[in-house]
Structure 1
Amino acid sequence: MLSRVAYGGWSNNLRMTNGIIELIATLDVGPRIIRFSMVDGTNVMKEFAEQMGGSGESTWMIRGGHRLWHAPEAKPRSYSLDNSPVALEELDTLLVRLTPPAEAENGIQKEMEIAMDAHVAQVTITHRITNIGPWDIELAPWALTVMAPGGTAIVPLPEKRPHTEVLTPDFPLVLWPYTDMSDRRLRWGRQYITLSQDAAKGPTKFGMALELGWAGYLLDSTLFVKYFDYDPLASYPDYGCNFETFTNEEMLEVESLGPLALLMPGGCVEHVETWRLWDSIAPVTTEAEIERIIRPLIEQ
């Protein structure tokens with residue numbers, strides 16, 4: 001079911017629900033998918049209360065939720081304003097397209113198509129960037145989801161193989177200048193890396209080539225997972241990252257990236273994520289518990 005609702009101080013928002021989950025996307029600004037939850041459940045996405053309901057600001061506003069950017073990150077290019085109304089097209093019962101105003105200064109047009117499954121707690125987000133300018137542009141589509149505080153990101157690692165079988169590295173792990181590998185929010189495990197959000201800790205970030213194509217966020221008893229592709233033959237930004245995660249005192253981001261693409265005028269690139277939600281998840285604190293509780297859900 002699709003409807004227009006007031007939410008968070010904005011009068012014009014899209015609500016999608018299949019009776020199991022609900023999704024709310026802003027139409028007065030953005031777009032931001034600002035809420036994703038089980039029906040009547042906890043929103044797994046961060047909402048920046050002081051920015052909710054605003055519009056027309058002269059500076060970029062994070063607001064929270066899920067957004068589409070393009071990599072590699074740079075100022076001011078990545079921080080183009082998205083504080084204006086968004087066009088909504090209802091394409092089917094649970095399928096919509098959101099189109100913000102074009103970024104004339106960057107020569108691009110962004111779009112999001114959101115398709116909700118009718119029967120399970122799943123949505124698919126198709127992120128689209130089109131070159132509307134007169135010159136070629138190189139970029140990578142970048143999908144960033146700002147998660148509510150207090151949870152833990154779960155990132156799977158490649159299967160271990162003996163030194164006698166493999167002599168070359170099999171994935172890059174990328175750090176930022178402010179990443180502290182002794183940070184206790186980070187747990188560098190054998191099968192998983194986990195990163196916990198902590199209101200008392202500042203920024204940290206890491207990225208990687210995530211061939212397994214999924215990453216999760218466990219918030220209390222609710223599990224959010226996003227799935228995305230990895231092409232081993234493609235070139236990705238940030239030393240080869242198709243996945244990145246960032247956290248600070250207020251939130252944690254779960255981010256996926258598509259390959260770098262050279263877009264000629266009129267050219268278009270798409271990047272697809274599929275999201276799943278589960279509730280009533282038992283507490284998870286160890287790799288063995290992740291493997292026993294989380295992994296079977298991921299591989300359904």
Structure 2
Amino acid sequence: MPASRSRTERWKESLWRIYERGGGLEFTVDREGSLDSSSKDLIWRVRLLDLSESEIVIEQPGSMGMPFEIQDGSALIGIIAVGQNKWMFHTRVIGHTSVRSRNGDTPALRVEMPTKVERCLRRNFDRISTAQLTMPRVDCWKLIDPRSAVPFEIANQALVADLLQSAKTADATDEMETLPEVGPKFEAVLSNVGGGGIGLIVDRENRANIDAGQVFWIRMDLRPTVPTPLVLTARLAHTHIDSQQSTYAGLAFDFGLNPKHKGFVVGQIARYIQGMQSVDRKAA
């Protein structure tokens with residue numbers, strides 16, 4: 001039997017090993033039949049806290065101490081990653097709970113144990129026969145002087161507030177007339193949102209750009225929920241090369257020079273995830 005087929009048929013063993021080593025899974029809202037085709041999928045990464053025959057218990061998703069609201073009954077797509085291999089499955093939230101740990105009670109979600117999983121092909125790591133994920137594109141620059149980014153972050157926050165108040169959405173992203181003190185632009189794909197930052201996939205042509213810096217200016221397009229691209233500062237935490245020779249880059253949010261920006265950025269991401277569920281419920 002081929003090794004990949006064997007691992008797929010024994011996926012519960014892989015899930016158990018992830019649990020034993022304190023690892024995590026990835027999830028996103030299942031937008032099958034969504035009325036809004038312009039929105040992108042946003043994946044969050046969470047720790048696996050407990051397993052039973054019928055349930056998977058995962059930590060409440062969130063970032064920088066702010067939880068993301070996930071409604072009971074929400075349809076989700078789960079992702080199991082083992083080395084260079086990924087499997088996806090359909091599930092739903094069946095309740096909220098908490099798990100006791102040495103640091104106190106951890107808020108958690110109970111999700112339904114799937115009956116099967118499907119392996120993603122390496123050339124199509126974001127799709128299976130019953131689901132396809134489309135992640136947001138991200139513009140990136142090496143940030144030469146982090147202090148120069150603060151006025152742009154403040155202006156972006158004000159623009160988002162104005163557009164939300166007027167119920168308008170900015171036109172397609174154009175080159176900004178002015179930028180902080182940055183290097184050349186390169187593009188990436190937003191892979192996931194974690195507890196303190198984001199994961200990006202940078203193709204091989206742009207690998208040198210991510211390797212050349214430690215602090216980056218990031219512009220994420222989460223329209224139409226966030227009415228104009230969101231900007232922020234992030235520091236490179238770690239990288240590795242995936243099966244397609246692209247670089248996975250984990251970046252930590254950096255609000256050291258502009259602490260007030262933290263609540264705004266994380267709040268917009270939380271609102272985006274909540275909006276994905278609202279669209280899903282309306283479509284249902």
Structure 3
Amino acid sequence: MRYIAPARDNVEPGVFSRWPLRGWPEYNTWMQGERWPSIDELNAALPVGQRERFVAQTTSLLDDGLHYEQRIAECGRIATREANWHDLFNAFAWLRYPSLKRALNARQMEEIAIMGPRDRSRAQYALTHFDEAGVIVTLRDHALLALWDAHDWFDLFWRERSAWSDGRAVVQVFGHALLEHALSPGKLLVGKALVFLDEQDSGDVVAHCAQAIRDGAALQDPLDLRPLPLSGLPGWHVDSETEAFHRHTPCYQPRREGRAYPVPVALPAGVTNLQQIATTPQSR
């Protein structure tokens with residue numbers, strides 16, 4: 001069933017004080033204000049000289065015959081519906097994570113050149129899943145990975161819940177559809193995660209992630225993405241501080257028989273070129 005976001009006047013204010021929306025405080029005025037930001041206001045927040053610009057998605061714009069991704073790649077125009085939560089959050093992602101957005105766009109264009117504008121490859125599905133529901137997870141405690149591999153959600157999110165606040169596991173939400181779904185109180189959120197092991201705090205994980213996507217070292221298949229039940233994280237759901245939630249929540253699904261995940265990218269200190277890092281996936 002297609003999700004329909006609540007009207008602006010009907011959003012419960014409390015959702016903005018819970019994750020993931022509380023993680024975007026620089027846009028509080030646009031999220032919680034009485035009116036929608038204009039296209040001009042969104043563009044004013046872009047860095048000076050940035051090629052991409054937000055443009056109102058109108059009938060005349062769509063009549064140019066260009067694919068959404070092609071319009072960005074060739075013209076720098078990001079078609080944006082005004083007074084629309086989904087597209088507003090997409091704008092937030094462009095403002096905070098332009099390198100990721102450009103990497104996804106470049107890969108989409110490579111696939112469109114092969115598949116054409118109507119058909120979609122496995123890689124395109126993976127790219128879209130990450131664009132809509134993606135999270136970047138940085139693990140500094142390798143032991144957490146075994147719990148995740150086994151879908152041992154109770155131990156991962158309850159017994160090891162301190163790991164998600166003490167720096168051993170760090171989540172950065174990128175997917176704009178996740179932000180939109182978070183407007184509904186009680187919504188059980190599940191992200192699609194790319195995972196990086198960074199035990200030595202080697203630097204900007206987002207930059208490494210963007211390069212991995214651009215180089216094709218990540219997101220060749222939807223199965224490259226790990227499910228992460230975000231509602232299990234401390235402070236992400238109204239009931240996540242109770243043990244009963246972690247025993248019975250329906251967003252905790254068992255691992256499908258035979259399902260295995262790609263080996264996360266390990267980032268040794270000083271690495272700047274992801275082509276130097278082995279990322280061979282396990283059997284799927």
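Read-outs throughout are calculated quantities, based only on the coordinates presented, and are distinct from any laboratory measurement. These numbers come from a predicted model, not from an experiment. Cβ atoms are built from the backbone, for glycine too; each structure is taken alone.
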Worksheet, complete the sentence: Output -7000 (helix-only ellipticity at 222 nm (-39500 (n - 2.57) for each DSSP H run of 4 or more, over all residues; to 500), calculated) maps, among 1, 2, 3, to structure 2
Worksheet item: Among the shown structures 1, 2, 3, from which was the value 1.36 of Cα Rg over 2.2 N^0.38 Å, for residues 64-127 alone calculated?
Response: 2
Worksheet item: Which of the displayed structures (1, 2, 3) returns the greatest value of distance in nm of label points 7 Å out along Cα→Cβ at positions 104 and 120 on calculation?
Response: 1
Fill in: Structure (1, 2, 3) behind the derived value 48, 36, 27 of Cα extents along the principal axes in Å, for residues 80-239 alone
3
